[in-house]
Structure P
Amino acid sequence: MNIEDKNRLLKEISPCIFWDVDVSKLGVKKNKDLIIERVYTRGFEKDEILLWKMYSWNEIKKTVVKLEELNDKTISYLSVIFNIKEKKFKCYGKKQLNLNYLKE
């Protein structure tokens, strides 16, 4: 699938997950991290299906582990889908650091 086709699919993703962004200015290549993060934290099943058409399994897997903000449910869901330990997610380590700070 070429970039133009992927950008057309991007316009089919629920606009409510990009409430603060001008979707017409998003690009599947340059905004990959944002698109993947928003689909998994705010999207619907149809959005995830579109995401799988836009990006490969490895692209999504490599991206989700390096995202800095994911909620606990999303981390759990993605860890099952990709068979990744929760501790491998960059944002998981940050959450643990924040929790330790609160304990002091």
Structure Q
Amino acid sequence: MSTREDVASRRGDTQRRIRMALNAAKAEERATIKGGETTVAFVKEELCIGCDQCTIVCDDDAIELYEKPMASPIIQVDSNRKAKVLRDPCTGCRLCVLACPTDAIIMIDR
């Protein structure tokens, strides 16, 4: 029978392996996303859920949320927010792209 310490040790080893695999995958993803001074973030409005993650990670204050009326009169929602990128302050750092849970933000050429 396994002791509590053995289980905790195996669990820690598994957590480290998973963390390393996720970090490697994130590094690969980051390497494939274009970015830099010649690019700017763009929000696909139909995919944006207004979660505010992009505005939290944006160090340049280049993203703001705005209210958009619902397309369907059947659905009544108090708030239907969408993100919008301000082109001038955007530095093309790609943080918002990596933070977006719905992949609504892409990088495009200026």
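Structure above, values below:
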read-out	value
Parent structure of the calculated result 50, 29, 23, given that Cα extents along the principal axes in Å is the read-out and P, Q the choices	P
Per relative contact order in percent (Cα under 8 Å, 6 or more apart), the highest-valued of structures P, Q	Q
When distance in nm of label points 7 Å out along Cα→Cβ at positions 4 and 36 is computed for each of P, Q, the largest belongs to	Q
With helix-only ellipticity at 222 nm (-39500 (n - 2.57) for each DSSP H run of 4 or more, over all residues; to 500) derived as -18500, matching label from P, Q	P
Of the structures P, Q, the one that 1.3 was derived from, the read-out being distance in nm of label points 7 Å out along Cα→Cβ at positions 20 and 68	P
Distance in nm of label points 7 Å out along Cα→Cβ at positions 12 and 52 - highest-scoring structure of P, Q	Q
FRET efficiency 1/(1 + (r/R0)^6) of positions 28 and 60 (r between Cβ atoms, R0 = 25 Å, to 0.05) - highest-scoring structure of P, Q	P
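Values quoted throughout were computed directly from the atomic coordinates according to the rules given, and no laboratory measurement underlies them. Predicted model, so just to flag it, every value in this text is computed and none were measured. Cβ atoms are built from the backbone, for glycine too; each structure is taken alone.
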